1. Given a computed value of 0.05 for FRET efficiency 1/(1 + (r/R0)^6) of positions 94 and 334 (r between Cβ atoms, R0 = 25 Å, to 0.05), which structure among P, Q does it belong to?
2. Comparing mean count of other Cβ atoms within 10 Å over residues 182-189 across P, Q, which is largest?
3. For which of P, Q does distance in nm of label points 7 Å out along Cα→Cβ at positions 54 and 310, calculated from the coordinates, equal 2.3?
4. If mean count of other Cβ atoms within 10 Å over residues 102-109 comes out at 25.2 when worked out from the coordinates, which of P, Q was used?
5. Assign the value -14500, calculated as helix-only ellipticity at 222 nm (-39500 (n - 2.57) for each DSSP H run of 4 or more, over all residues; to 500), to the correct structure from P, Q.
Structure P
Amino acid sequence: MPTSTILRGGHVLDLTDGTWRTADVRVDEATITAIGPGLAERDADELDVTGRYLMPGLIDGHVHVTAFSAELRDLEETAASYVTAHAARTMRAMLGRGFTSVRDMGGADHGLARAQAEGLLPGPRLFFCGHALSQTGGHGDMRLPGDDRPPAAGLGPGISTVADGVDGVRRAAREELRRGADHIKIMASGGVASPTDRIDSTQFSIAEIAAAVEEAAAANRYVGAHAYTARAINRALRAGVRSIEHGNLLDAESLTLLRTRDAFLVPTLVTYWALQREGRQHGLSATSWAKVEAVLDRGLASVRLAHEAGVRIVFGSDLLGGMHRYQNEEFRLRAQVQPLIDVIRSATTTAADLLGRSGTLGVLAPGAAADLLVLDADPLADVTVLADIGDHLRAVVQGGVVVHGALGPSPR
């Protein structure tokens, strides 16, 4: 697209009330400057999108763009250049699925974010934590039971670093913030893709979690916590974390804490759906695969409870290896327990709130970044429009530039 462009006559999504209005959208440089009927041309080129549906670019609140294998230990033992090549391909594919921004929760770094921002590789805007923080033997400690080597030290392309004790956690958090992290991630419970911990374990002491929260707050950042069980979720929320990642086994107290602490829940249902089907062939160990069913069955029920309780819910996928292609399947899963408009908000306005980008990302409005999707069908009427997005996505505009597809002749 040129410097100034008017997209003429499309159906523009208003996410506040979940309705469409026929209007023009003016883009100057990388920003939406006006929305309304009959906008004057004022030296802008025009693109006819009559009959198309325009919505904000999607935001995925939990990804791992460097995770080329479902066995995360592989990342620690692979050359960074090779991992980067995979990440570039993964990011390009995410953009083609309509995701113009993503929050990486372990693995991506300043270099990838800078390369994307400077146009060196196509992909979503990248908000990253660098290495997630794990205790010894926690979800980010990828050593096998018989492995006596030192733990990951936050170097290289792995997803995590091991830190113990309040001082150790402070040092690790400060190191990730020094490297440019947009947020800090801690492993507050056991997980699926780690070899020596249990799903139902709690990880880090309250004092250690509070130290990470304090360091993030000092840098005007926040902490997201990987947590499955209610016990782990509630400890993390009481210590001040801003987002709970996964949260499959939450309870009534979790819902109360999420609301009263103004925190976010980021479920990742599709990763368990995909791991159960294909995890083994993409490198997931038998031990990790055996943990999947325990968290899959409870996931949908927890999202339903959270929605009914008024918790702010963000779209997340958390896919690994060759399963990244299922990213949009999360829409179909979420729509089983949430109204479709709320699922869309979870991937737009609510996700932007979590990122601290309200009014700039996840919305079509003057002053917002010109990140938008052009669709040939109404995503509010049928979940398959976004779940099977390849059948309906005509173009992705990011920062005022068409980065995927084309804006050709409009339907008659």
Structure Q
Amino acid sequence: MTADDPRRSRVLLATRLFVPEVSAGSFRLGALAEGLVARGAEVDVVTTRPPRALRGRTVRLPGVRIRRWPVLRDAGGNVRGYIQYLSFDAPLALRLIGARADVIVAEAPPTTGLVAAVVARLRRRPLAYYAADVWTDGVVSMGAPRVVAGLMRVMERAALRASAVVLSVSPEVTERLVVLGAERDRIATIGNGIDTTVFSPDVEPHSPGRPYFVYTGTMSEWQRPDVFVRAFARIADRHPDVDLRFFGQGALQSDLRALAERAVPGRVHFGGVVPPSDSARWIRGALAAMVSIAPGVGYDFARPTKTYAAAACGTPVLFAGAPTGRDLVTTAGLGEGVGFEEDQVAAAMERLIAQHRSGATEAHRTGRSAWARENVSLAAAGQRAADAVLGAIADRHERNAT
């Protein structure tokens, strides 16, 4: 299909997060929208107004119409929590029911997927569900009441089974979706990635005057980045010129600040949410980028995009936690992959400081960035996702013709 086709496919994308919000989800969906436009589709995005701090930022996605709606956010500016989700999902049905569409695309949480599934069924349109992770696993692991976990499982399974195609970000997520009830032949494992034009070894690094480890993105229960502060406290006296820097937000941010003030006062800096271009500069100038997945909380299968962002900049990754992400780092030669233990993280920090001082970090920068360009391009993932979404339209037309 090209932009010159007399009848262009119309795609309606429903998501609580979209650019310019700084999150892996908004970047994924932005890449999907661009991939759809490149294939000649008309794209409408139904989403939320960004946080106040981001409302002045320009969104440049030619060919994409973005329709925003007010939403409740938590104290950190996130659309996170049952009430916050409801504030988006409740008016969503009315926003979708009258919009033109050949296919509806919805991203998690499952409540959004379920609303989109009902509308898609009423309008006799296919649904594409973008499953970046498995919400039921996360809810169970966080100790939610049994009735809440059960209800989430029912909604997530219903959204999966109602979908003409399910977009999965990794083979591990695909297997979990099958266990939950998704039909394997309806799952498109399209992968995940990072914008290698933004995250690049060619960006100008930040130079705050002192070497630093950097953490970017969400600080939540399933990352538990406090392990880095606790580990750093063990070696801080031996390296008085080294700091930690955190950028982003999340449920654990205030706890992390308090821990840092107790354990290593004055050595841990919090920079808030920054745009991707600034995040890339901080990552590019770092000793290493810290990435964590706390094992046993339902996200052991995750491959965080923080890993890809660091690799794209050529910066070593210091990964602490679950085996999937840890093995990726060690197998691809992206840095240090260790268990979720303070002593292991502290030892890895020592090794990374030594590599920086010896020149080994810089010597391997080109190799790491080349791996990212070849394996985790966000644009390529967006194109694969676009093909899967448009394939759902083609399948529907084929069935109607027979």
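1. Details: P: 0.90; Q: 0.05.
Derived from the structure labelled Q.
2. Comparing P, Q by mean count of other Cβ atoms within 10 Å over residues 182-189, the maximum is at P.
3. That value comes from structure Q.
4. On the way: P: 27.8; Q: 25.2.
Going through each structure in turn, the value belongs to Q.
5. Among P, Q, the structure yielding -14500 for helix-only ellipticity at 222 nm (-39500 (n - 2.57) for each DSSP H run of 4 or more, over all residues; to 500) is Q.
All of the numbers you see were taken from the coordinates with simple rules; none came from a lab. From a predicted model like this one, the values you see are computed outputs, not experimental measurements. Cβ atoms are built from the backbone, for glycine too; each structure is taken alone.
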